[in-house]
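In structure tokens below, several structures.
Derivation of every value follows stated rules applied to the coordinates shown; laboratory data play no part. Quick caveat, the model's predicted, so the values are computed rather than measured. Cβ atoms are built from the backbone, for glycine too; each structure is taken alone.
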Structure P
Amino acid sequence: MLQFPPWKVLLVLAVIAWGTLLALPNVVNMSGAPDWVAKKPVNLGLDLQGGVYLEMEIRPEEVIGGRLEVFARDVRTALARTDALAPIHHLAEVRGRTMTIKLTGADASGNFPVEDAIARINRYNGALEGGIAGGRTYDLRRAGPDTVTVSVPPNSENLMMADALTKTETIVRRRVDPDGVAEIALSRSGSNRLVLEAPGEPDPQRLKDLLNRDGRMTFNIVDDSPSSIAAAEAGVVKPGYRLLSGPTTGPLLVRSIPEIVGSDIANASQGNDDANRPQINFRLNGNGARKFFETTRANTNKRFAIILDDVIMSAPNIQEPIPGGNVRITGDFTMTEAQDLAAIISAGEMPAKVQFLDQRVVSSTLGEDSIQAGYMAAIVGLLLVGFFMVLAYGIQGVFAVVSLAVNIVLIFSCLAMFNATLTLPGIAGIVLTIGMAVDANVLVFERIREEQHAGRSIWTSVQAGYERAIVTIMDANITSLFSALVLYIMGTGPVKGFAVTLALGIITSVFTAVVLTRMLTVFWIKFAKPKRFNV
């Protein structure tokens, strides 16, 4: 228990040196330090650094409308020609929470194959994940001699909303923090709301512009005949087509149902063209690359439009079938625009447009005041604890104060290592740790006092003090650690910040109290050779 061979001493010193290097950027500018030295201070939360607070929601009618538009592609596939079945000609239109399928081809007796159409569509109408096994996602009903309506029952709507909120949460995080290095906080509020906190973000409008985009990327076949475009501009749009335009193209008629959609895109990134101008590169996944090849093979010498949020980004002519699935978009982009567009495309399509309910910009001045108040509380707490420990336990109290200071350094080094964010409740956790960190030392010192009063030597007293206190120390700290873990798992936002610093403080305080203080005590006994401790 009291043996400290050289390797153990070197290990303790290495841990302290490592912690000091990681924590040093919080008090010293390390920009000129070598590459292997940490240069970045601990990340500060919104309440300390300032930044942007946004509350947003997704609306059920938009989620359901979007899912019905996706289902329209399955409807087209179900009613298309197969080796065994003739096509059922139709027009599908989504309005609000309902899709109407109008059959356009009657048999010789004037009847429309409505029941056959429902049966064929239902083959693509399986249950949602988490739904009733063997059930159906959509309700299909005959609404006339030539019409089928598709609606969403309540149980499917609940599952769709839960899935949409999860996807929106993921997409928001990918758009705002595509590299995963910004310390944003994203939490749910109710069944259809999200709260975003972006520390250090100076421009709330940029975040809103990023999140306002649907990110709906599609590849659509184009009808660029002048007569059809002229008719559409006059208000007579060709059935099954839409009139769209873009910054580099005039008005074009594009097929309403796309050939390729955002889910077919594997990733996107900002690049540069041959003239070193910013462009957007993206790669299709296996399924998307196959559909892209088949589309370009079946529509050679036609144009197809690459559309992002109903704006034609590019409309090239298909010269030949295009394998591989690598696509690029060129245009008059700035570097920031290309990076933001790449983040939007790569993150994927929003299940529904987000609506902003609340926006706040938190001043960094408030954060600076909180930091100063936290520092003052920590310093005062450290001084008071140190004064009491030295007064009560003499030289051992000095060792406890040294260990306490090292403990604080190690807490900041762990925050830096895990790239965690320090919030105002986190500072409260550190201040609380200052008081808790000496508990283990007090237990040991009281045991040593009892052993000395019983007449034992200084070595025997120290040995017995640590051996008899270690179980109590571990029990107390493990139960506190469990409490911190529960707070972290069950809590959100500020509660998690408090739990993180509390848990780190518990772990580092055990190291400093059980290892560092004991090592200092052993060295002092060896070199000073006292007869007893003045405790």
Structure Q
Amino acid sequence: MRRNLCVWVIGLALGLASCFPQKEKTKAKQPNIIIIVSDDHAFQAISAYGSKLMQTPNIDRIAKEGAVFNKAYVTNSICGPSRAVLLTGKYSHKNGFKDNENSKFNGSQNTFVKELRQNGYQTAWIGKWHLETEPQGFDFWQVLPDQGSYYNPDFLMMDGSQKRVEGYVTTVTEDLAENWLSKRDKDKPFCLVVGHKATHRTWLPNTADMGKFDHVNFPVPATFYDTYQEREAARVQDMTIDKTMIMGYDLKMFPAGQEVTDVNITRMNPAQRAKFNAYYQPIQADLEKRKLTGKALVEWKYQRYMRDYLSTAASLDQSIGRMLQYLDKNQLKENTIVIYLSDQGFFMGEHGWFDKRFMYEESFRTPMVMRYPGVVKAGTVSDHLVMNLDIAPTLLKAAGVDVPKDMQGTSFLPVLTDQQAKGRDALFYHYYENGEHAVSPHFGVKTNRYKLIRFYKRVEAWELYDLEKDPHEVKNLYGKPGYQQVTAQLKNQLANLIEQYEDEDAKKLMATSIPVRKAYN
């Protein structure tokens, strides 16, 4: 009798268990995360964005197997601040790193990496850091001091020492990243940030890639000889290929017999230096024979700039290919999010410029592609407005980690996976630095059609652009007849964003009037 009762009780328990689903004891498997951040890589130089300048098959592979963001932007177009935004998910005025001249990153503040680490992730940052203080919140880091060097780079180590590694920085950085991946704790999900020096000035290619584009004659951009009419901030800048680009430092043109003291060159080993001399010295000799002046010399400089820049970018793409192959080989592809982006855009001769900083499209807009197998459909093309500010909350959401309330970004996973999802209708930008390249500080708002910019300090002016009619941003419409209503709407939109993101400095400047005549003289 007792035995039959026990059988009946067990049967009843099993039956009830089948009727009521049990709570899962373990969380869904968290995705691994790899973020590859380059420096000053222009979307104009990436074939996934339709570039005719060069092919980037490995960046393109991420786009084909995931998503390409056609409208990805930064909050502040300069390298250190951009990295701080990436880490914190907060604007520069909130994370404290506004510019490269006076800022040091407060590593004690919260970051998405710290949140991941507290939720079981193993974390690392390898390569360019450029935040002036030691990384915090990482299980491992090995970073370049300041800007780092292209050849035989030094690295800051976790024990406080500095170590020189023989080789080309893009290759070395990838070597170190793969080494960490191979030695990591295989029982934990990981988040790895790979920071590349390429394609930062002075665009010094790997010896294997020198001359890669010498057969190409690149078309001069339509705005190369821009006169900056009615755009005072553009007129007073110091970032032209004509006047600012240095023959020796930038273009490696050192007169025969002159001792080369540039540390980028002198740190090369004998084999590297021999290849450098064999490539650049004949170019210098030919230039001296041609005795170019005026526009002919400026356009010669442009061609040299493009060839060196794109050759430097070629090794960057090769390195990204190596990382993708590593994931394939080690069966990590299917559960690893890969994001590639630059810390901002870059001018490739548009308006006669190199560098970044401005809220104009070439600088403000950044290339970004993302692969997330099983979640983001291969071949996705996103035309939604997204920002580097959004990466931190996106990755936390993907990992199943709560997004801290003080993060100002928004996950862009919904706009990638749901056709009905609505993204941003406007972007807020604020650039602070008032030194190098003489670019005036400014802030502004961008919608899909219009852009309104408020310059201050060096130049006090407003600029307005209709991007549909004027994609090259050469016609400042601020104060022009017929644009009063559009201007008022954009100013209202800008004021709302300033209030939303709690930018008190911009709020005060909005209240300061500028005579219309001064805004576009």
Structure R
Amino acid sequence: MRRSNFFLAAGLVAAALCGCHRQAAQDASASLSPVSLEEVRVGGELAERISRNFDRLETTLYQPDSVFWTEEESGGWPADKEGRTILALVLDARASGRKPVYLDTMLTILPTRLNEKGYLGTIHTPVVDEQQLSGHGWLLRGLCEYFEWTGDSSALNVARGIAENLFLPVNDAISRYPVDSIARHKDVGDMSGSAQEIVNGWRLSSDVGCVFIGMEGLIHYYAHDRNPRIKELIDNMINLYLGIDLAGVRAQTHASLTALRGILRYAAITGDYSLIPEVETRWALYRNRGMTENFENYNWFDRFDTWTEPCAVIDSYIVAMQLWQSTRRPEYLADADRIYYNGICMEQRANGGFGCDTPVGRESDYIGIHADEAHWCCTMRGGEGLSRVAQYTWFIAGDSIFVPVYHASTLTLPERGLKLIEQTDYPFGDTVKFTFEEVPGKAFTLALVSPADVKVLELSVNGKPTDMTVKDGFYHISRDFKKGDIVELTYAADERQVATHYDPSSYKLMRGPLVLSTVAEGDSLTPLYHLMSPSVSQANDFRRHILYHNHK
């Protein structure tokens, strides 16, 4: 089991992408890469979330007899459930160290369910079905992650058939994909998107832009098969995406963010750093016109009366963290922190699955439950989301260990002779403590994030205060650490008013990164965050007040 080639490549790219670190780009030791999932074990609330999501993904709904749907059962999304389930099980397994019960059986059954062209569902030629491409994007992702974890080349053989027989024939149709708002029905679609009309040879979806979910899967596969024809198709799809007015066509935010994840992966593979500003521009658009006031999402750009979708919220966390990795701009870490505690943690339900909420922001001051669980898609996306939160707890750059987010965890790097334990209840407590159990016997740097939403009071080594100079959002402690050394950071989180990004007379209340809420205006404030509380459900009429207004 080894670290993904993508993450190793991403690390080499990261320093080159930041204008303030361009000299460092010449030195691979200055690059950033996350540790592998096998090198970190999280504890506390994050471990509980991963465990319960894993439990949910081994219930009847996600066992082999139920995973392989007919095209009719999938609602016109062949390969979607299959791909998401495989991907989630691989990553939950790696993040927890627990063996999945049904995964190998799924991989054995999969080849028997493929059509004569080597993919799932109907052969639509010459019509291109964007939902079919989207679903197979998840299947490509799952197969690639399975190969990267196990080294089993049979998974890549299936992926190759999908890439060559489903995706490559689409290249000639890319220029005909409808990109203007006139070609799209507006204000249609449900939580599970549906096929719409055929335009220019494309069967379109109410999940506008879901073809780019397929693109993201193809990019992951390209990391293992540098077929120039695949590269040509990816280039054409990226150019298509970059030419679309996402808000103008009311693109689905989940599809749009998945595309950004794919483009970041592609930048790491190819070294095309010009793509990073393009991602940043579209991230800014998402923050302004696609994100709710508790850091969830509107399902489509500028459709503020719809619902939130955990798939998109998880995408947004990953994009924010990868943008930090690529640019070292600390504001992306602040975005990720807020998204995790108020978005991801809000949407995970008591059974470990994930559900949709009513959005708070432009149309409502309140948040409620739109669906207890989106078991057909979002519960599986939770597997990748929570696993990436675990993985992104620790990054490496040369002789520096970076801690960009705080979660109770243990880092073990045998090749460096390092074992480091992090104890914290952040953001609920007031301390983050690091204990060195094994040390390499030479100097290195421990870089600790200075969170945007709390005030760091003291940083100490073995009880003695040390320098608190912040560089690029981090405190850097460089020394030859000894076994038993303790580094401790204490912080305080005050309650504060935060203006909304769309109405200067409207505000929310936050404590640290936590959005605060009340059952009714005037009641005591409590964090919106919950640890899979059974009370967060439709049956309990869950509703919380979040936004307030200054009345002149």
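A few points about this structure:
- Source structure (of P, Q, R) for mean count of other Cβ atoms within 10 Å over residues 292-299, computed value 27.0: R
- Parent structure of the calculated result 18.9, given that Kirkwood radius over Cα pairs in Å, for residues 316-387 alone is the read-out and P, Q, R the choices: P
- Identity of the structure behind 20.4 (criterion: mean count of other Cβ atoms within 10 Å over residues 156-163, calculated), options P, Q, R: R
- Given 0.94 for Cα Rg over 2.2 N^0.38 Å, calculated: source structure among P, Q, R: R
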